[in-house]
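**Student:** Structures follow.
None of the figures in this text is laboratory data; all of them are computed from the coordinates on show. Bear in mind that the values here come from a model prediction, so they are computed numbers and not experimental data. Cβ atoms are built from the backbone, for glycine too; each structure is taken alone.
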Structure I
Amino acid sequence: MLYFEDFTPGRRFGYRPKAVRPADIVAFASDFDPQPMHLDEEAGRRSILGGLSASGWHTSAIGMRMMIDAFLGRSASQGSPGIDFMDWKKPVLAGDVLSGFSLVMESRPSTSRPGIGFVKFRNELTNQSGETVGVSEGSIMFRRRDRGMRP
């Protein structure tokens with residue numbers, strides 16, 4: 001189990017590669033972002049995106065899953081107070097293979113809740129060509145090991 005104390009500035013958590021399948025793009029878009037470029041290959045080709053493309057929200061959801069698999073799923077996470085920013089840098093097209101990382105930028109104990117600490121991360125997603133497709137920064141709250149708060 002990873003606690004607040006395990007997230008020291010500079011620590012990096014790599015993501016396992018994830019292929020983005022056309023069916024997954026269409027399924028996500030059908031439920032959450034039903035725009036033509038996310039639902040139909042031809043409409044995607046006619047758009048500025050160049051093909052069937054994942055919604056930015058889908059890209060972020062993939063990144064979230066990668067965070068869970070890399071470290072969050074085995075941590076004492078208590079949720080997030082929000083993100084500072086999220087940028088979708090380049091379209092994620094059907095067939096792309098995404099990878100990336102989360103980097104601990106800073107950490108600080110909570111002043112109002114002694115059993116909690118805040119960890120700020122920079123999260124980056126890249127495609128198979130090494131091009132950055134998404135970047136976000138935000139904080140996650142974790143239980144502190146040294147304050148006796150066990151899950």
Structure II
Amino acid sequence: MVGDFLAEWYVWTKALHVISVIAWMAGLFYLPRLFVYHVEVVEAGSPTDAMFQTMERRLLRAIMNPAMMGVWIFGLALVFTPGIVSWDEVWPWTKAASVLGMTWFHHWLGLRRKDFIAGTNRVSGRHYRMMNEVPTLLMVVIVVSVIVKF
């Protein structure tokens with residue numbers, strides 16, 4: 001039965017979930033910082049512009065996208081593991097809403113990367129700095145939700 005399998009592999013699933021979260025969060029913190037420097041320092045069409053676009057693409061595609069998929073796959077496996085999540089409590093709902101917010105932010109960053117490629121970025125460095133706080137706020141909600149289980 002699936003529930004038995006998930007219960008037997010619970011600690012491995014949780015470990016892989018945490019590893020995926022760490023990798024995803026690193027990217028969610030770093031990519032907006034790259035955008036800040038890209039918009040404030042780099043001249044469009046320059047060799048440095050091409051270098052930043054390469055770094056941003058590799059970060060998003062090679063680290064962030066696989067990590068986000070891992071978060072979702074292992075997170076859903078944990079949700080379906082018998083006895084782990086009680087949907088009668090508030091914490092799983094606040095965590096789920098925050099993970100959806102993180103996913104939205106991830107996709108927003110992907111769209112901004114496409115703006116740099118097209119040469120149509122209209123977002124300021126200040127705006128990217130402010131948006132860089134979004135994953136921090138969501139992380140706080142997630143960690144408090146899971147640890148405190150209010």
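**Student:** Comparing relative contact order in percent (Cα under 8 Å, 6 or more apart) across I, II, which structure shows the greatest value?
**Tutor:** II
**Student:** With helix-only ellipticity at 222 nm (-39500 (n - 2.57) for each DSSP H run of 4 or more, over all residues; to 500) coming out at -26000, pick the structure among I, II it was computed from.
**Tutor:** II
**Student:** Something else: So mean count of other Cβ atoms within 10 Å over residues 57-64, computed for just one structure, reads 15.1; which one of I, II is that?
**Tutor:** The correct label is II.
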